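Structures given as C-alpha cells follow.
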Structure I
Amino acid sequence: MPENLPLAVKGILQIFSVKGVKNMALIADDNVLALGAVIFAIAWLGFWIDTKEIGKKISGVVWVLTAGMALSNFHLIPFKSPVYDFVGGTLIPLAIPMLLFKADLRKIFSESGKVMLVFLVASTATIIGAILGFYLMDLGEIGPKVAGVYTGGYIGGAVNSLAVSQAVEMTTEEFSVAIAGSSQVSNLALLMLIAIPSIPMIVRFIPSAVIDNIATGGGRHEAEAAYEPFHLTHVSAAIAVSFAICAISQYLGEILGMQQYNILIITVLTLIIANLFPKAFANLKGDFIIGMLLMYLFFAVVGAGTNATIFLSEALYLFFYGMIIIVTHLTIVLLFAKIFKVDLADAIVASGAALVGPAVTAAIAISRGWRDLITPGIMCGIFGYAIATFIGVAVTKILS
C-alpha cells in the first residue's frame, strides 16, 4: 500500500485488501454460467443508466467499471477468471470490426467539410497535450502507455483506448486505473463543450453565425429519437465477417511476428474491407449495437479485475494528467478558430467529435439546434475511431 496515503484512507483500503483471500469470492472463478450472468447484468446496468438523466452526466461505462470493481473487491466475484480472459482475448477483437464497418472514408471526407479540418487540428492538439503533460508530470514507467491510451481515447473513443492498451501490452489493472482517471476528465470536457457557447466573452472572441442564427430564432428543430433496426440476417453476417477478419489478422500477425499488434491489423483489414464495399456495410443493421454490447462486457471484466487499493491511490493522479490534455486541446482549438475565423459552432463540434465521440457530439448539436452540424460531427467522430488507435500507439513508441 502506498506510504503517502492518510491513515484513514489506508484503513478503508484494508477492507478491499486481496491478500490471503484469493479463493474467497462467493462465485468461483470457473463458474462460467454464474459469472456470465453477473457480467451481462453489469453491462445491462450500464446501458440502462445511459438511457437515464444521470447517464448524461456520468457515462454508463463509469458505472459498469465501478459495479465490476465493487463486486470483486467485496469478494462476490473473483479478480481473475478464464471467463474474463475469453471476453478480453476473443470478444473484444471481434467487436472492433463491428464498430468500424461504417467507416467509409470517402463519405466521411465528403460530408464533413471544414469541420474535418478543425477536427484534424483538434487531434493534433490532443497529441501536443499528451506529450506536454507527459513531460510536466512524472507518470513513472507506465507513462508512455498512459499517454498513448489517453491520446487514442481523446481522438477516437473508448474502443481506441482499449485497442491501444492491448497493442502496448498494458495490464488489465493498469488499464482500469487509466480509464477511470480518463472518464472523469471526459465528463468535464463534455460540460466545457456544452458551456462554451453560453459564455459571452468566448462568443465575442470567436464570432459564430450559427449561434447568432439560433439566438434570433432561426434554424431550430425538434430532434427525433433514432433507433437502429435489428435484423438477424444482418447481425449474423456481420459477426461472420468479423470472425473472418480476426482469424486472418491472427494468421498475418503470426507470419509477421507481430502478434502484439493484432488489434492494429484487425483495424487495417476492417477499414480496407469497409471501403471496398461501402454500400454493403452501410446497409447493415445491428452490427454497431452488438459491438457496443461486447465493449460493455469488457468494461465489466476490467472493473472486476481492479484492485481498489491501486485504483484509489493512482486514478486521481492520472485525472490531473488528463486535464492537462483537455485544457491544451481546447486552448489550441479555440485559438485556431479565432485566428482563421472558424465559426465557434464548427470548432465545438469538431472538438467534441474528438473528445467525447460522435454520438455525444451529435447530441450536443441537436440540443443546440445546429442541424447542419450533426452529420459532420458524426462523420468526424467515426474518422477518429479509424485513426486514433494508430496515433495512440505511435505516441507510446515516441515517448518510450
Structure II
Amino acid sequence: MNLFGSDRPMELAPASVRDYRELARRRLPRQLFDYIDGGAYEETTMEANESELRHIQLRQRVMRDVSVRNMSTEVLGQELAMPVALAPVGLGGMFARRAEVQAARAAERFGIPFCESTVSICSIEEVAEATTQPFWYQLYVMVDRSFAEDLMQRAAAAGCPVLVLTVDLAVVGARYRDTRNGMSGKLPPAKKVLRALDLVSHPAWVRDVAIGGRPLTFGNLTKAVPGASSPYAFRQWVDSQFDPSVTWDDLAWVRKHWNGKLVLKGILDAEDARKAVDHGADGVIVSNHGGRQLDDVPATASALPAVVEAIGDQAPVLVDGGIRSGLDVVKALALGAKACLIGRAWAYAAAARGEVGVKHVLAIIRNEMQVAMGLTGVTDVADLDRSALVNESA
C-alpha cells in the first residue's frame, strides 16, 4: 500500500478534489464508488452541477491591496472559519472506517460544521462523543413519525444546533449505477459472485472497513431497520418509510419537536423558497440532491440566483451540488449563497485517506479560496457579489 491508502501506485500526491476522486475509485469496491460517484438516470443534472460552475468566469482585478483576506462568516448563528460545511452523506462509514467521526473531527479542526446523515453508519452519539463542537443533523420525514421524533430528540440531546430537513426525497430517484451493482435490489447468484470478487480485490478497504470498521449498521436507525447492514434491506426500508405525502403543513410537526434552527434542503424553485420561509424555515439549501433524484432539473448554480432574489434578507441561502474547489465556493458566494456544502468532496477524501484526506481537501479548498479572492481583489467573503464575475457586475 502506498502513502495515500491505495493498493496501486500513484505517481503524484493529490492536489485537488479530482485527484482524491481517483484515489477513491482505486481504493473502493465498484459498488461503493458508484454509490458515491453516481447520479440519477443518465446523470445529466449531476454533470451540469459541475459544468455550469466551470463555465462561470471570475473577474480578475489587479493593483488592489489583498494582503489580508477574511473568510470567516456567520451562518445560522454560528461563526464559521470559512463559508463551507460538510454535507450529509449516506453510508459514509462504508467508505472508510467510522468515516462520519473522521469527517466530523476534520470539520472541527477547520472551524466549520459537519452535518450528520440520518442514514450514516456512525450514530449521533458516536459522533458527539468524538467531537467537542456542535454538529448539524440531517433528517428525512418518515411514514412512522415516531422514528423521526426519536432522532430529533437524540440530536437535541447531543447539542446539534441546526436540523437540516431534506425535502426532495418524497420519491427515490432511479440511480442506474446502483441498480446495476445490486445496491437497490437483489442480485442473481452469478452477480453475487462477481460482487464478492470485487470486494476481495480491494484488500485495503476490506481491512479498514469490512473488518476494522464494524459494526457496519445504520447507527441512527438500528431500531427502525432490523439487521440494517444489508443494502437491500435498507432499500426496502427506504421505499416503505420515506413519506410521499409530506406537505408544507408538516413543518408545524417538525417545529413541535425541534427548538433549534431549521433549514430545508432540496429547494430549487423560487416559489418553494418563499413558502419555506413563510412556514418558519430559518434557512434554505439550494440542492438537487447532487443530481441523484430527478434528472434534467436545473443545476444548482442556475437555480441559486432566483432563490436568493426570492427571499432576500429574510433567511440565509446555502447551496450544494458540484462544489469541487475553492473557486466554486467563491463563485457560489458571488451568486448570493451564504455558504456552500460539500458532499462528494469529503466522501472521496475519506475513502482515500480518512481524516487526513478530509483535512487535506479542506486545506485545498481554503487555499483555493484565498487565491481566488486575492486575484479578484476581494478581501472579505461578505463582499463577494456579482461584481466578482465576468459579465455579471452591476
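Values quoted throughout were computed directly from the atomic coordinates according to the rules given, and no laboratory measurement underlies them. No experiment lies behind these values; they were computed from the predicted model shown. Cβ atoms are built from the backbone, for glycine too; each structure is taken alone.
When helix-only ellipticity at 222 nm (-39500 (n - 2.57) for each DSSP H run of 4 or more, over all residues; to 500) is computed across structures I, II, the figure -12500 traces back to II. When relative contact order in percent (Cα under 8 Å, 6 or more apart) is computed for each of I, II, which one produces 36? The correct label is I.
Comparing volume of the Cα convex hull per residue in Å³, for residues 96-199 alone across structures I, II, the highest figure comes from II. Taking percent of Cα pairs over 26 Å apart as the measure, the highest value among I, II is held by I.
When mean count of other Cβ atoms within 10 Å over residues 128-135 is calculated, the result is 16.0; to which of the structures I, II does this value belong? Structure of origin is II.
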